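Rule-based calculations on the coordinates, nothing more; no lab input. Treat the numbers as computed from the prediction; the structure is a model and nothing was measured. Cβ atoms are built from the backbone, for glycine too; each structure is taken alone.
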Structure P
Amino acid sequence: MSGNAKYQWQLFLLALSFFSRIPVPKSLPYSDERMNQSGRYFALVGLLLGAICAICYWLLSFVFSADISVFLTMVLSLLLTGAFHEDGLADMADGIGGGMTVERRLTIMKDSRIGTYGSSALVMALLGKFIFLTSLHQYVSLVVIWLVGCTFSRAVASSFIFNTPYVSDSDTSKSKPLANKQNYSELLFIVISGMLPCLILDNYLILTLVSVAIVFRWLFKRWLVSRLGGFTGDCLGAAQQLMELLTYLSILMFAHNGLPILGVTGL
């Protein structure tokens with residue numbers, strides 16, 4: 001393996017260790033610079049996690065109903081990530097819902113305890129995923145859906161680093177190295193990575209997903225800037241969860257209205 005290829009592999013493993021509970025070598029080199037550069041692999045980590053969930057669902061579907069298979073696969077997903085993104089959604093909901101000032105919102109978001117706003121957001125997000133996925137089972141293989149949802153949502157979430165101010169405590173936040181900066185080439189790599197599993201979808205559905213992602217990103221960024229002055233690591237987790245839900249809902253909209261979901265290959 002060449003020096004650059006080895007370096008990129010180490011960056012991917014660093015991203016994997018940050019965004020999941022999948023073990024990586026303990027000797028993996030770490031620095032703030034490497035942590036920042038590893039952000040380009042956020043979507044590919046999602047692709048790996050999506051592939052694991054897809055295989056798990058496919059195997060479970062041989063012995064259980066779709067409802068039970070979806071539920072057990074969701075449990076696996078939570079175990080793979082340590083509920084990392086779900087925790088971000090809950091913390092953001094508590095902070096923005098319960099704080100009257102920017103300082104108070106950021107303080108609440110750092111609190112490890114979960115409140116009413118966070119609990120409500122978390123329950124609705126998990127319930128929404130379960131309902132959307134079990135509904136989609138009637139129309140298309142969920143193997144495809146896991147791949148698309150896990151990858152595309154993480155690409156959109158990580159793109160916020162590119163041009164949104166970072167506002168968390170620079171001394172205590174573990175996300176600071178990751179959120180420090182993102183250049184055009186890294187953004188392009190994230191976008192391409194996030195679109196890879198989408199290529200098996202119908203062209204009009206791809207266009208719809210991209211349009212939904214652009215609108216969501218614009219609105220969510222404006223909302224974060226108005227409420228917090230920018231984003232925190234928790235906000236990225238929330239963005240991933242919300243975009244994953246929007247992805248499933250968009251595909252379900254096509255399915256419910258009899259529109260094609262998969263491309264001409266019929267994969």
Structure Q
Amino acid sequence: MKTTTITSNSNDVKQQVSAEEWAMRVNLAAAYRLIATYGWDDLIFTHISARVPGTEDEFLINPFGLMFDEVTASSLIKINDKGEKVMQTPYPVNPAGFTIHSAVHQVRHDAGCVIHLHTVNGTAVSTDPRGLLPLNQTALLVRDDVAYHDFEGVAVDLDERPRLQKDLGDKNIMLLRNHGTLALGATVAEAFMRIYFIERACEMQVATLSSTGGTYYPTDENVQEKVAELGRDEEMAKQGANMLAWPALLRRLDRIDTSYQD
């Protein structure tokens with residue numbers, strides 16, 4: 001089903017930005033639509049950001065007030081690390097979105113894209129004191145790359161940023177305690193694959209523990225390490241995300257609705 005498209009001056013925006021920025025905008029808008037397709041959105045809340053190519057202090061984020069399936073390449077807001085809009089837009093920026101995403105972009109210059117979600121399963125596992133458990137292949141592939149950050153309330157206090165940055169460290173996935181999930185990547189594709197794996201692992205954990213009364217069949221520790229080592233293969237992960245999975249996801253999205261490209 002084709003979604004309702006909300007765009008404004010798409011040609012004008014495209015003419016004002018570089019070809020590299022427009023390509024990033026299209027990929028970022030696609031990520032928003034895919035998150036909605038998977039049912040991981042939370043009304044107008046949560047956010048995905050992408051660093052503007054060629055800059056150190058500018059990134060793109062969703063217009064606060066649009067559903068994820070309404071986001072388009074031209075409607076994305078460009079802001080700097082002070083939260084100031086770099087281009088004219090009628091839409092506001094989610095303050096919590098700025099706090100979380102600016103915190104990551106400030107210190108992780110390898111983060112081309114940052115995804116933050118409030119899914120039921122991701123939040124459930126973030127609230128489990130044990131965190132992500134080694135229950136299955138999916139969890140084992142990413143478990144060593146998961147950081148944890150304690151809940152400090154709705155993330156509108158910029159003073160929280162140093163603590164979030166310290167807790168994230170060099171990890172690429174984070175469980176925000178009592179809050180949700182976060183993943184980053186050098187590209188939108190890599191960030192999306194990481195959020196897919198952590199969300200999938202959380203869904204499996206909730207299903208497993210709820211169906212077994214909290215018990216689970218253990219995996220041999222040597223096997224756990226074998227799978228974790230495979231998950232640490234960055235080159236394989238990059239190729240799988242950028243060359244294989246992301247083009248397939250875009251083809252799927254294009255069969256549904258191409259208006260994210262506007």
Structure R
Amino acid sequence: MSDFKINYFPKTRLATLDICTVGLQKHHISAMIEFDVTDSREKIKQLKRNGNKISFTAWLIKVISNTIKEYETVAGYLQGKRKVITFTDINVSIAVEKEVNGQKVPIPLVIEKANEKSIESITKQINDATAQQLTEKDIVLQSKSSRMERIYYALPGFIRRGFWNYLLKHPQLAHSKMGNVAITSVGMIGRINGWFIPISVHPICFGIGKITKKPVVIDDKIEIREILNMSVLIDHDVVDGGLMARFISKLSDNIENGKEL
């Protein structure tokens with residue numbers, strides 16, 4: 001018999017499994033898009049040279065949040081069969097990779113009112129969360145866990161998943177706990193040239209892929225440009241294809257023109 005070893009997942013992995021199970025029940029429309037971020041990245045580099053402490057990811061969060069603010073329905077929660085609950089604040093959930101008991105695991109961080117924050121403050125919040133020391137008992141970053149959240153991992157699977165279903169049926173509670181927008185940038189790790197389609201329980205979710213150099217035709221001339229791959233998931237129970245297309249078109253303009261920079 002071959003030798004083998006057993007690796008135990010951190011407790012936080014249970015939440016990921018539950019989200020995947022519940023998220024597969026959502027009726028998300030998926031879109032895979034390419035954005036030319038050449039000019040925007042150059043603007044960011046120039047701002048950094050001038051002493052501004054900003055990151056590309058923080059800028060993307062700001063642009064996405066402000067664009068959603070113009071099309072609030074895309075981040076709305078369905079309540080019942082005919083009601084859509086939208087929120088004034090755009091609260092963005094991102095995953096920050098942390099080391100817990102020697103293993104790297106994604107821990108959620110909710111950036112509240114991202115549409116009102118500066119790129120610098122979003123960058124600082126992400127950096128502070130990255131530097132934060134964690135234990136296996138911690139569930140989220142920069143937020144004190146409630147007693148119910150602390151016993152979450154001791155519950156049977158059907159009860160844990162029942163919690164997520166309950167949360168999604170109560171938009172105000174969902175918005176306060178996990179926000180109304182999810183952004184994951186797993187695709188920027190490594191050298192994978194393509195898209196990844198995340199699974200999410202949020203009304204709208206963005207999968208940030210890798211930036212690659214590609215030949216692009218501009219004014220009938222071929223130029224090498226920096227292209228960002230991004231996937232977008234939007235709840236089809238809330239948003240139809242027309243609104244989704246208008247939102248993505250506006251988002252494309254804002255990202256490629258370096259809005260907020």
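Each of structures P, Q, R was scored by distance in nm of label points 7 Å out along Cα→Cβ at positions 181 and 245; the highest score is held by P.
Figure out for me which of the structures P, Q, R the number 34, 17, 9 belongs to, where semi-axes √(5λ) of the Cα gyration tensor in Å, for residues 157-252 alone was derived from the coordinates. It traces back to R. One of P, Q, R was used to compute Rg and Dmax of the Cα atoms in Å, and the result was 19.2, 65. Which label is that? The read-out comes from structure R.
Tell me which of P, Q, R gives -23500 when you compute helix-only ellipticity at 222 nm (-39500 (n - 2.57) for each DSSP H run of 4 or more, over all residues; to 500). Structure P accounts for this read-out. Looking at relative contact order in percent (Cα under 8 Å, 6 or more apart) for structures P, Q, R, the greatest value goes to R. Can you spot which of P, Q, R the value 25.0 was calculated from, given it is mean count of other Cβ atoms within 10 Å over residues 37-44? The read-out comes from structure P.
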